[in-house]
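As structure tokens, here come the structures.
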Structure 1
């Protein structure tokens, strides 16, 4: 499991990422509980998990350490 802390100008979000049988699942912490994202790639799964953070997803994604997802 890969644990990431994504940051933006106002707060941070913890995301957990895991590859299972060639697919990726991500879980992001939100005020309402965990948000899940699935994808063929790690970035796709993280983007799905970050959907509740509409408007700042790009800023959070920009803080992703790309080397940890290869």
Structure 2
């Protein structure tokens, strides 16, 4: 159950962060770097959660949590 909740929370974090960065850099008339930095941080934390709990154990990579 923990893995399912983590996947449900980390996937939108990754997608939302990437959407925010891409939209702000490509489509905004005025680029606010606070939104770019926020999107990068959100995407980074979502990607890290997916990496540490799903991808790394499958390929046998040790993380600091192991």
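Values in this text are rule-based calculations from the coordinates and carry no lab data. Because the structure is predicted, anything quoted here is derived from the model rather than measured. Cβ atoms are built from the backbone, for glycine too; each structure is taken alone.
Assorted remarks:
- For -5000 (helix-only ellipticity at 222 nm (-39500 (n - 2.57) for each DSSP H run of 4 or more, over all residues; to 500), calculated) the corresponding structure among 1, 2: 1
- Comparison of 1, 2 - label where relative contact order in percent (Cα under 8 Å, 6 or more apart) is highest: 2
- Look at mean count of other Cβ atoms within 10 Å over residues 2-9 for each of 1, 2: the largest one is in 1.
- For 11.8 (Kirkwood radius over Cα pairs in Å, calculated) the corresponding structure among 1, 2: 1
- Each of 1, 2 could give distance in nm of label points 7 Å out along Cα→Cβ at positions 26 and 58, but the derived value 2.5 comes from 2.
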